[in-house]
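Following this line, the structures themselves.
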Structure P
Amino acid sequence: MTQTLSPPELKTLRIEIDGEIGALTLDRPDVFNAMSPEMIGELTVAFAWLADLAPLRALVVTGSGTAFCAGGDINWFRRGVEDDEIDLPSQVRRVAEALHQAIVDLRRIPYPVIAAVNGPAAGAGFSLALACDTRIASESAFFACAYGRIGASPDGGMTYFLPRVVGPSRALEILLDDSDMSAQDALAERIVAEVVAPDELMTRVQARAEELAAKAPYYVRMAKLLCGQSIENTLTEHLQLERHRIADSMATEDLLAGVEAFFGGEKPQFSGR
């Protein structure tokens with residue numbers, strides 16, 4: 001089977017590639033990029049392609065217009081609530097399964113993923129931002145768990161990623177408080193790595209993506225994999241993984257280039273081989 005390097009054709013998302021850096025933009029600005037069933041279905045396509053086929057070394061995830069993502073499309077929920085013929089629990093169960101497959105594929109992406117949080121990130125939009133490797137926020141951004149405001153249980157990995165970012169006790173406090181969290185508050189909680197002026201966001205994110213893309217791909221891939229597995233593993237299990245991964249790295253051309261550059265007092269250029 002021939003593999004294509006062209007991005008899939010999508011209606012609610014945009015994938016753009018500039019050299020070795022890609023951008024995935026949620027593109028429903030008229031509803032603050034709320035996740036409709038169609039968008040969630042396209043996220044499964046997009047993240048699978050980005051994980052398996054995209055010729056990239058860094059990815060930026062952001063939203064079009066003034067929002068990052070307002071979460072699930074409340075209009076879709078409302079139709080299910082008002083129409084007795086719609087089995088809303090069954091529909092949500094199926095759509096959540098698709099969203100969660102998209103999150104799994106997002107986490108499989110072997111290169112750095114940066115969330116450029118340009119505006120509100122609420123509900124599943126907050127979950128999506130948390131699933132990225134790091135987050136840079138505009139001063140105009142804010143974060144909200146939001147699920148409790150309609151009595152819904154969190155999804156999209158919210159209760160998996162938030163405790164790993166801020167700790168289990170603080171995560172529960174944030175979920176139960178369920179207030180809007182400013183970008184500066186998110187920085188204090190270490191939910192975001194940086195906060196910048198709105199007109200500087202994409203410039204800063206692009207610069208950060210270029211910094212990360214310049215690193216050895218094997219190193220980045222292993223750092224992501226090992227950190228992701230560390231909480232579930234015992235120390236003995238994890239040290240065995242580290243043992244094999246560092247041994248494998250010795251066979252890469254990038255390792256040779258890195259060692260030679262180190263002794264030559266130069267900055268290495270990593271090729272990904």
Structure Q
Amino acid sequence: MTIFRCPLCGGPLWEIPQGLRCPKGHSFDRAKEGYVHLLPVSQKHSLSPGDDKAMVAARRAFLDKGWYAPLREALAALAVAYTGSEPVVLDAGCGEGYYTVGIREALASAGKAPHVAGFDISKFAVQKAAKRCPELDLAVASAYHLPVADGAVDLLLNVFSPLAIEEFRRVLKPGGYYLYVVPAAHHLWELKEVLYDAPYLNEEKETPYEGFSYEKIVPVSYTVHLPNQEDIQALFQMTPYAWKTPGSGKARLAALTELDCQVDFRVHVFKKED
């Protein structure tokens with residue numbers, strides 16, 4: 001079973017020995033890791049879109065040490081609370097699968113029978129997700145052209161990924177839920193103080209979206225102690241700051257031997273209106 005649909009014609013995809021095929025004959029090979037590539041050339045803006053190998057490796061190294069475990073636990077609890085016995089879950093921008101797997105494990109532990117799928121525009125990230133959990137239904141795809149049928153999803157997750165609200169609304173079932181994770185005001189404040197001469201707080205706001213009702217906003221805030229340069233650099237390399245920090249800021253960061261840093265998330269919970 002797959003919730004994915006043909007990215008070329010929108011038809012259903014059936015399992016074949018090599019991968020997936022639609023009724024019109026469009027076929028998509030399954031990689032050795034287990035994922036399929038559903039990103040047509042016409043939707044690619046570069047040869048290898050999305051996070052590169054270095055950023056994916058940094059994020060995996062950081063997350064696997066548990067620094068963001070409280071966020072994963074909060075998302076897992078919400079997933080259990082807002083789904084039925086056999087939910088279809090889609091992680092829109094799954095990265096290397098850290099949160100996707102956490103949600104799948106929580107749903108299974110709660111006695112549910114979930115079908116959990118994820119996609120990312122970065123093939124390097126999807127490769128890691130497939131290795132992390134072969135049971136996931138994974139694809140390389142774009143959030144703005146989701147290869148997913150209308151109304152196929154009970155719960156959609158978006159953690160720091162592109163906001164394609166029209167597509168999210170399309171694929172969610174009426175009454176389905178959407179978990180949207182954003183950085184709150186003081187997220188990584190101490191890191192920003194090192195990197196920039198004049199850091200600024202993140203903007204916090206409630207943004208209503210047509211076709212959705214607000215259920216709640218769940219704060220996840222705490223402080224981490226990063227004890228060495230390895231962990232500090234892993235955090236830095238997995239953020240957008242790695243692309244835009246001046247050399248002076250990188251030098252200050254490289255001089256640190258440890259860092260206490262605020263972690264400040266908000267999980268916006270939306271329900272698709274019937």
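Some notes on this structure:
- Answer label among P, Q for the case where percent of Cα pairs over 13 Å apart, for residues 163-210 alone, calculated from the coordinates, equals 68: Q
- Which entry (P, Q) yields the derived value -8500 for helix-only ellipticity at 222 nm (-39500 (n - 2.57) for each DSSP H run of 4 or more, over all residues; to 500): Q
- Structures P, Q were compared on mean count of other Cβ atoms within 10 Å over residues 107-114, and the highest value belongs to P.
- Looking across P, Q, the calculation of distance in nm of label points 7 Å out along Cα→Cβ at positions 27 and 227 that yields 3.0 traces back to P.
- Entry that produces 58, 39, 34 once Cα extents along the principal axes in Å is calculated, selected from P, Q: Q
- Which of P, Q yields 14.8 [mean count of other Cβ atoms within 10 Å over residues 19-26, calculated]: Q
Bear in mind that the values in this text are calculations on the coordinates, not laboratory data. These figures come from a predicted structure and were not determined experimentally. Cβ atoms are built from the backbone, for glycine too; each structure is taken alone.
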